[in-house]
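Structures are listed in the sections that come next.
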Structure 1
Amino acid sequence: MKKLILASFLMLFATSGAALAGDAAAGKTKSAACGGCHGMDGNSPIVAYPKLAGQNEAYIIKQVKDFKANTTRQNAIMFGMVAALSDEDAADIGAYFQSQSIAQAAPSDASKLARGRELYKGGDLQKGVPACQACHGPAGTGTAGIGFPAVGGQYVEYTLAQLKAFKDGTRSNDDKMLMRSIVEKLSEDDMTAVANYMASLKR
């Protein structure tokens, strides 16, 4: 049954479009303004801002578009940062960050890892929660062609904030309500545990 749940989620989203082909060299120049928060190579030094190193291009493009639209994902800082970016700019920046490597796993609470690994690897059948790895990969590297984000090595604080935002509806840019349908079944302890496990992954 667990395998069936995972397979259904993968099949549901397998038709999503692949990323545009951006120019990583051009993206390095265009991403200069991103460095203050996300690090020049995408390794953010600040826990509130996500690491973008190794993040897939398709996901970054989508987030730029969603921040520009300022409806399903609202952030005053990002709204200003992306306002002048074209689709080509977003693709180039995405290609640059995708070409970078995450420096190290983020700090995590060892006492949360067992439950986090359980949820990440196997989900929770009783709650109807699929395994996170079905979309984000066993090592948290994401699924580039489909645009599921890399989550391995991400800061606990950032990941937890996004899970809570999906749960309370302040972030709603997940296709077909995928994330919202999952997090509504997770307790705060569950979300904290899985955020810590994701942080511990070195991708």
Structure 2
Amino acid sequence: MPIIRVSLMEGFATAAEKAQITTEMTEALVTVMGEVTRRLTYVTVEDLKLGATSIGGQLVTDEMMRGGIVSSEQELAVKVTVARVRAAYAALDGGDRAAVEQYWDQDVSWSVPGDNPLSGTYRGLDAFLGYVRDRQERTGGSFRSEEEQIMIDGQVSAYLCRNSAIRSESDGSRTLAADLVQLLHWKDGRVVSGREAFFGEGAAGNDDFWR
């Protein structure tokens, strides 16, 4: 039976964080040794008492631990996570500039493929937000991007989604239904660049819709 022990200074992690550690450590072992080990894996997170632990002969103090907690919180505040990616897109939908600036860099660049009036590279937050508004204005507010999956690798996230919209014109209505991926590059918790790529016939359908 695999046994994993994780030792932390008392007070360094919350109960929720300890629970997540046990789950993540189990997943790491299963990744290496196979699913058969999941039901056999024992994980415990234990607290080390201040005043009874030293590093390199130096006693760990409350001040040292608190400094570590602050550093950890600062790092987590800008870490690229599924929740942060969702929050970035939610900020765009909300239209609050202050909220948008928490997740999108002032110098962000965004590349849109294809051969249509929206194709090209938008440089700077104002230009990018102009592109976002343009999609809504051209579709009477019907444009939607529905999340299908989010994948993260370090400072890069891939947002798989389906774009849909309706354009009503004098000769009838046109509908958009295109699957695509939006690849985002992050730095210090904000998106600094992004680009879109369509799957299958989605590229041609997207061009036809926006022309």
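Quick note: the coordinates plus some simple rules give every number you see, no bench work behind them. This is a predicted model, so every value here is computed, not measured. Cβ atoms are built from the backbone, for glycine too; each structure is taken alone.
If relative contact order in percent (Cα under 8 Å, 6 or more apart) comes out at 27 when worked out from the coordinates, which of 1, 2 was used? Of the structures listed, the value fits 1. Work out the source of -11500 here, i.e. which of 1, 2 gives that when helix-only ellipticity at 222 nm (-39500 (n - 2.57) for each DSSP H run of 4 or more, over all residues; to 500) is computed. The structure behind it is 2. Figure out for me which of the structures 1, 2 the number 3.0 belongs to, where distance in nm of label points 7 Å out along Cα→Cβ at positions 95 and 159 was derived from the coordinates. Structure of origin is 1. Structures 1, 2 were shown, and FRET efficiency 1/(1 + (r/R0)^6) of positions 23 and 47 (r between Cβ atoms, R0 = 30 Å, to 0.05) at 0.45 was computed from 1.
I have 0.10 for FRET efficiency 1/(1 + (r/R0)^6) of positions 63 and 167 (r between Cβ atoms, R0 = 41 Å, to 0.05), calculated from one of the structures 1, 2. Which structure is it? The correct label is 2. Each of 1, 2 could give semi-axes √(5λ) of the Cα gyration tensor in Å, but the derived value 27, 18, 16 comes from 1.
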